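The structures considered in this document are given below.
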Structure 1
Amino acid sequence: MKKVLLINPWIYDFTAYDLWSKPLGLLYIASMLKKFGYSVGFIDCLDKYATGVKPKVKQYGTGKFNRNVIEKPKILKHIPRNYARYGIAESNFIELLQKHSDSDAVLVTSIMTYWYPGVKRVVELVREHLADVPIILGGIYSTIIPEHAEKIIQPDYIITGPGEIKIIRLLSEIFDISLDESKLPQSLDDYPFPDFSLINHLDYLVILTSRGCPYNCSFCAQKMVSMPFCQRSVDNVLAEFEYHYEKFGLKDFAFYDDALFINKKTHIEPILKGLLERNIDVRLHSPNGLFARQIDETLANLMFESNFRTVRLSFETSNLARQKDICSKVNNFDLARAVRNLMDAGYEPQDISAYVIMGLPGQPISEVEQSMEFVHSLGINIRLTSFSPIHRTAEFQRAVNMGYISPHIDPLLTNKSIYPLVDNPDKFEIFRQLRNRAGELNKKIRSN
């Protein structure tokens, strides 16, 4: 039996936080590998429990990663902030590698493009300690800019896009194993549930009820990294909820969907009803923005009844021209109506927040201020987020065309934490003031 070692790499960044962060793609692949007869090893470089000291975990399972300040890459020397490796110590990683010295192949995932230094370091150490073992790189970074990954990371193979089926086919070629194509999944319901048993210590679970997104937001890379939009059946989703709830005994589940509320009458509404009917006592969360336009009275009531606790609405901007320009999924009326329906259902103002984006190419500061004031006027929290130019998106090209960035910009400089400094150092202070203002407005909501 061939053994495949799966690795979730470190995060190298100025800041990072475990906001229901699990390598769901790797866990799906682990289950697929086992289904096709492979042995699986797993190293999670973001394991908060690796030190043996219990980390501080918040009410719903989120918390801080272990953090070790390291030297900044030369290109980031001018940034007046500490740069860190988030996750386990290198010595711990090497010990784990040595325990998996019998691996026949190594698969490394990748997330943010500007986190590639963590991926690079993992591959370097694998080369050093597991010589001659083929290294396969997959994930978001390798999909968006595979040419950069090939040059900088230098894996033996690169997988782009969804990896479950591609990895089975690739390994069959590498090991010269006959593959019965008829046994590969034909629909999302055919995929085995992700293997959460590989995680050292679980504080929460995550679930993906669909793949892709039908929208084309100008700042988003979803169309590049996922398959065309499709949804699992309600019965299949509820079966996974029930299976993992009974197996792990955890209440907190975070949806990873980008378009959870699409086809709501045949998807999310019966899912929430099913959880209630089956007496599955969970707390539900959605770190991704929910489509406010879809939240009518019926859905709002179901969300409240099913204990949907983290409600973050996708909004971005109150500027009508910008909404049209970025192909927004929501307008001001949609947001106001959704908030009203949610509050009528029983939510308190502090339970609801809406994402506002700052730093879009050509976006005036006044637009961000007006957007924050509009969200505040609805009596809910502002979640101010910084724009990050993702390679090959429409907003990335707009930033290039406007002269803000080079088309060949190092991904490190697209980090949302420091991107404002790329074209105008004064923006950093302006953005700090905007964050302070958002904090002040949110404090008023919490004190009411």
Structure 2
Amino acid sequence: MDVLLLLLAAAALWARAGALINLKYSVEEEQRAGTVIANVAKDAREAGFVLDPRQPAAFRVVSNSAPHLVDINPGSGLLVTKQKIDRDLLCRQSPKCVISLEVMSSSMEICVIKLEIKDLNDNAPSFPTDQIELEISETASPGTRVPLESAYDPDSGSFGVQSYQITPNDLFGLETKIRGDGSRFAELVVEKSLDRETQSHYSYLITALDGGDPPNLGTVELSIRVIDSNDNNPLFEELAYTVSVPENAPPGTPLLRLNASDPDEGTNGQVLYSFHSYVSERARDLFQIDPQSGLITVSGAIDYEEGHVYELDVQAKDLGPNSIPAHCKVTVTVQDANDNPPLINLLSVNSELVEVSENAPPGYVIALVRVSDRDSGANGRVQCKLLGNVPFRLQEYESFSTILVDGRLDREQRDQYNLTIQAKDNGIPSLQATKSFTVKITDENDNHPHFSKPYYQGP
């Protein structure tokens, strides 16, 4: 979410309350620096934006979520790229990648610009290793499944990894599965009985394809060794588990104790638990599993704002010879806590002082306020208000608010006001922040000269 932004305006600028225009554009990634995306001045003018021809700069950019990538020429109003945009670096695999800008005209009208960066299929899937090595017991029955390491494609949406293929054969099949986060991985499926004495080693090519037309692809060699096995293999009670944990839970907080049973005796029945190799490094930093007891605990600093859901693929393997591991998936959902207060930053034309004429009419805009909170749900819903009994009011819009004159100003009666903005979220308990700034009332020639006496007598 955006940072709370307050723009203090110069006294000479006049505005109409509610003067807000939204413009949406899109551009494909990888465009060279200097590419003209749109004529914002022309489009804004056609939408009713008032531009003062006497001003040398048509626009002033007051907010830009990616100032290193795009900018608006203040004179021409052209939206241009400043360098080549790599969507995969900017938004990674987020389904939508948007750069937000807000500009203000010399008459203090506001134009909100949303620029969507379109993905190109400019990356091919790749595997983390050149070879995947598996050991499968000859007693593995048809239908036995073994998850394989996933391929990674920096592209998003349909240009990411969509399917997997295996060299055609009679013994093993391949199924593409979808995780909770939308990523895809492959499971090797034993389709026929294996006989180690007939053949003990197989080699196939695994291919990962994205959704391009034609698709990009990446390959990895799959090496399977058929081994003898002990009689029984570990078995989880469930194939999938779901647990929740509050953010900021301290290290050592228990989440779930897994149990995989193995009826064998001795080392053949002694089970060890571990995360599968393709559990993300971030998840390994946050959670750990006791190899002996199967207890999953918190091991790092969990922050809801950095990640809501983590998937832990766990395997249980006995210590007997030629063991076939059992697999299950544990989905950890992070519960949001109200641990982020609203943030208030002041970006002022003239420090933290606003000058406004005593003749300013009701509805005259003196400041812009944008309120947000990093938390989610009620914890992130923020209410903004102006404190005190002052001749100003706060007008709310969808993404920001304005502070306007709401009464008669008279410098001769009062030449200065100290305004305080309060931002308060709806969490329990609620968190809040305040920021103050000064409004100076400037003088106008609105009083006639007058004598202190009706007549004077000389000596």
Structure 3
Amino acid sequence: MSVVGAVSSCSSLHSCVWLLKPGMQKMSSLGLHTAARCAAKDYYEVLVLGGGAGGIAMSARMKRKVGAGNVAVVEPSKTHYYQPLWTLVGGGVKQLAASARPMGSVMPKGVEWIKSQVTALDPDKNCVWLENDTKVSYKYLIIALGISLHYDKIKGLPEGFNHPKIGSNYSAQTVEKTWKALRDFKEGNAIFTFPNTPVKCAGAPQKIMYLSDAYLRKTGKRSKANIMFNTSLGVIFAVKKYADALLEVIKDRDLAVNYKRNLIEVRADKQEAVFENLDKPGVTEIHQYEMLHVTPPMGPPTVLINSPVSDASGWVDVDKETLQHKKYPNVFGIGDCTNLPTSKTAAAVAAQSGVLDKTISLVMKNELPVKKYDGYTSCPLVTGYNKVILAEFDYNAQPLETFPIDQSKERATMYHMKADVMPLLYWNALLKGYWGGPAPVRKLMHLGLK
């Protein structure tokens, strides 16, 4: 994503629980927000569920609207991660520590941080329930709970990660295992997977494949590697312009793509991966691997399944243009936990935050929302250690590009934007509630034509 596409990839960056290093713990103690295991009050004008990108960005915006003391964020995790960086961590370019900051350091000053987990939502009574049967009421509720990873839905995982040769860029606990598996590669199959579920940052599963190809070429091992991308999808990418460009990269680098293949089992002790053929129910294939990168099945957080705020699939049911809940006018959703029909990325969160800010402002004045979210999302498709295809598109899977150039071409400038500029934009603008996506930049770049 860009300064434009905003914080990159993929995903709403729902924070993960991870061990804090001593230095990080020290930083956390300096946080100037209010933190408590239980809520200091039992009522807040604005209650935010989730301390990922969407939750922190919206809490910063709401603080400016109603005052810090009237806003609370419910988030159990001690660490906030900039997850788009994990592609580069898995590829050996960045360190995991560079993606992590103490949750307290990103929480807006004065906003109460409730270090607890939501156990139930009761929008009919304008309240939520937390652990230890604590009830917190609200006037306005923003749901930003992210997406849940389900490694356990693949037989043999997550325990298989205790074996070598296997990693995953989707978890703080497993991303460094990807880099180790790549470094230790000798000869055989390098397999990269894409599950049969919605995912955050749908480009990430293949980005690590391109980086692995580049690394193996650089280290003289590429001739001994058979690189394959086994995807549950029937296409390489949802937007044709970028799909065509990626297929050229795949052809030029002699990468194998097997469509409609879903990973169902990992036999880590034997270095075997079992895939089901989605076009032929009951038919499975077993592949030996020297390296395996797993993209886990994903789904809505458990608390949202069968919740009054969710649709039949468990995603928060919001209007796709205003982000206001379809049934409860004082409830709003942002990011990966919603049923918005667009790719789940941090760039999408950025654009949504600007729209949701306007929506809530008008609702607070008893006026109808007018600002409309167009589905903007972005994915910087890393195709090498100095190359990125910057995909930006809307609800209709049509390119919505920021720069007046052909963004389907691999460019070093876009790589540096992904690796160096976007993290700065994320920490210093999006999380502080000042970055609402690249629309103004796009208009300027195209002289108001877009």
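What follows is calculated from the coordinates using simple rules that are stated; it is not laboratory data. Model, not experiment: these values are computed from the prediction. Cβ atoms are built from the backbone, for glycine too; each structure is taken alone.
Suppose you compute distance in nm of label points 7 Å out along Cα→Cβ at positions 114 and 386 for every structure in 1, 2, 3: which one lands on 0.6?
It must be structure 1, since only it matches.
If percent of Cα pairs over 35 Å apart is calculated from each of 1, 2, 3, which structure is the one that comes out at 53?
Answer by label: 2.
Can you say which of 1, 2, 3 returns -11000 when helix-only ellipticity at 222 nm (-39500 (n - 2.57) for each DSSP H run of 4 or more, over all residues; to 500) is computed?
Comparing all candidates, it corresponds to 1.
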